[in-house]
Structure P
Amino acid sequence: MTHEQQPSGSFEFAPASSRGRCGLGPWIEAARPKTLPAAVVPVLVGSALAWRVGNFAWLPAGLCLVFALLVQIGTNYANDYGDFVAGADGPDRRGPRRAVAAGLITPAAMKRGVVITFAAAFLVGLSLIWWGGWVLLPIGIASLLFGWAYTAGPWPLAYHGLGDIFVFVFFGLVAVGGTFYVMAGRLVPEVVMAAVPVGLLATNLLVVNNCRDRETDARANKRTLVVRLGYGFGVVQYAVSLAVAAAVPVAMAVLWRDAWIAVPVVFLAPAIGLVRRLAGRPDGPTMNGLLAGTAKVLMTFGLAWAAVLAFA
């Protein structure tokens, strides 16, 4: 099946009269607003570290945020498109509806949406070269290419169990480190340490998705880590990521001899209940609630993490 072919029966979600007719609403829905903390938090943390060392500037920080949001939205659009053409978004899908599979946006229109969104991100990224230099160009291009290759292209990462690594690297290390580098012009070990909990908590969003969709993913040959290693692995991965995310602020508080740095760990407490709920193998709607809860934990922790890194 080529990426332009459409699986039979994929438009059964919506009446024929609604197919391909889309205003702004379906595009907002396809952007998956509940996942956008994964783009916002690393920029906040990178900016906080730049503030701490006296290199913060509002304009490049704002442009980093716009770039991160566009990459996230473009990746979500590519995911909507890629999963549709691969047959992963079928009528038995347990998660929120997908715009292409539901007939709200045509595959061709979604593909154009990906191109336009990534093109806008590229232009914003070019402007950041003024502050960070040409070293940012290959990093920005890689972010866009991997955003497309996450679930689309000839060898989609998520279909080979590499989606978790992609999220950790690009929504953790690269996003935090890149934001700091744009303003400070250098990298320091503390930036990498600060990025680790951000990347792990962002990855937990994917873990919930993969646990929820494990059956439909398996039928579509989408070999996520949960499909390869089992549902129990997903629960353990979620819990371990949470534990490491909590350990990093404590370790940095010890290294910096500043107890305030450990305060954000308090905001991870609600995730303990999320682990228990995930372990109970809940139904689709409950899984979607877990996804929202995981995003909330990421956002609240991220805000607290940025605050203490900037001002403690």
Structure Q
Amino acid sequence: MFETLTKGFRAAKNRLAGVAELSEENIDQALRDVRLSLLEADVEFGVVKRFLATVKEKALGEVVQTRVVAGGKKLKVGPAEHFIRICQDELTDMMKAEGDEPLVFKAKPQVTGIMMVGLQGSGKTTTAGKLARYLSKQDRKVLLVAADVQRPGAIEQLQTLGEQIDVPVFAIPGGLPVEICAKAMGEARKLKCDTIIYDTAGRLAVDEPLMKELKEIKGRTKAENIYLVVDAMIGQDAVKTAAAFNDRLSLTGVVLTKLDGDARGGAALSIKQVTGAAVRYVGTGETVDRLEEFRPEGMASRILGMGDIVGLM
């Protein structure tokens, strides 16, 4: 995972190995390696420029910490490791969300709403099921709502997922999505559920009818959380999709799916910077247990491929 990005940072570290101090010249040389890998990884161009400028400014402006203490031992740290530590910090900041909690919950027994939105093929319905299971494990009583009446088999898919994870599914085959979502709130109260996850319809591309429907659902349900599900494999198209949905719906977060298959990682690095909506969850497989909270620090370490030395700094 992230081989494209790791390659550039590894080349930069190797280039700085053995230098006595960081200078503008050797920093620029190292950043050329990083720049190439970021662009190859499909990181948005403006994001690349800002990242490189910030790293250069900090690398030139900081005094290199030549020794650190780890496990009671004094270890020597050179300019190359110092440069990588700066990259680690900046990568983390690029992806970090503003608040600590990924979801906004009302006080029980009030019902909290979560809208799952996205394009067809992003894994939205599967992710709705994964999130329902995840929240159920945290003592939330979840109701899944089948509001995608466009895609053949979407309702049946959600019902199957609901059976697998023992979560009720509310559906009205042939109903209007806005009315289905509105009636689901009454069903949630009847079942004493405290969380509703709305699996909304997608399209092959962002269009006006889709956005109109989603805005109506948001208005009727007053959902506190609007989550975009987006395929990490599509690179900058994922960023463009996130920007389009955010402009119309004011996203509260993003779920990146198929992250285990993305060797580039550009979407993970770009989405927060371009839209302001941070990645909060990642899907790394098809089974219902393969959803986890997104950790920017861990992601940055994996991108760098140098977690041990970063942890010492």
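Computed from the coordinates by the stated procedures, all read-outs in this text should not be read as laboratory data. No experiment lies behind these values; they were computed from the predicted model shown. Cβ atoms are built from the backbone, for glycine too; each structure is taken alone.
Can you spot which of P, Q the value 33, 12, 8 was calculated from, given it is semi-axes √(5λ) of the Cα gyration tensor in Å, for residues 176-239 alone?
Comparing all candidates, it corresponds to P.
I have -16000 for helix-only ellipticity at 222 nm (-39500 (n - 2.57) for each DSSP H run of 4 or more, over all residues; to 500), calculated from one of the structures P, Q. Which structure is it?
So the calculation was done on Q.
Can you spot which of P, Q the value 4.0 was calculated from, given it is distance in nm of label points 7 Å out along Cα→Cβ at positions 112 and 248?
Going label by label, the one that fits is P.
Given a value of 33, 24, 15 for semi-axes √(5λ) of the Cα gyration tensor in Å, calculated from one of P, Q, which structure does it belong to?
Matching structure: P.
Mean count of other Cβ atoms within 10 Å over residues 96-103 computed as 12.6: which structure among P, Q?
Answer for the origin of the read-out: Q.
Given a value of 51, 33, 17 for Cα extents along the principal axes in Å, for residues 144-271 alone, calculated from one of P, Q, which structure does it belong to?
Considering all the candidates, the number was obtained from P.
Assign the value 24.4, calculated as mean count of other Cβ atoms within 10 Å over residues 128-135, to the correct structure from P, Q.
Here the read-out was taken from Q.
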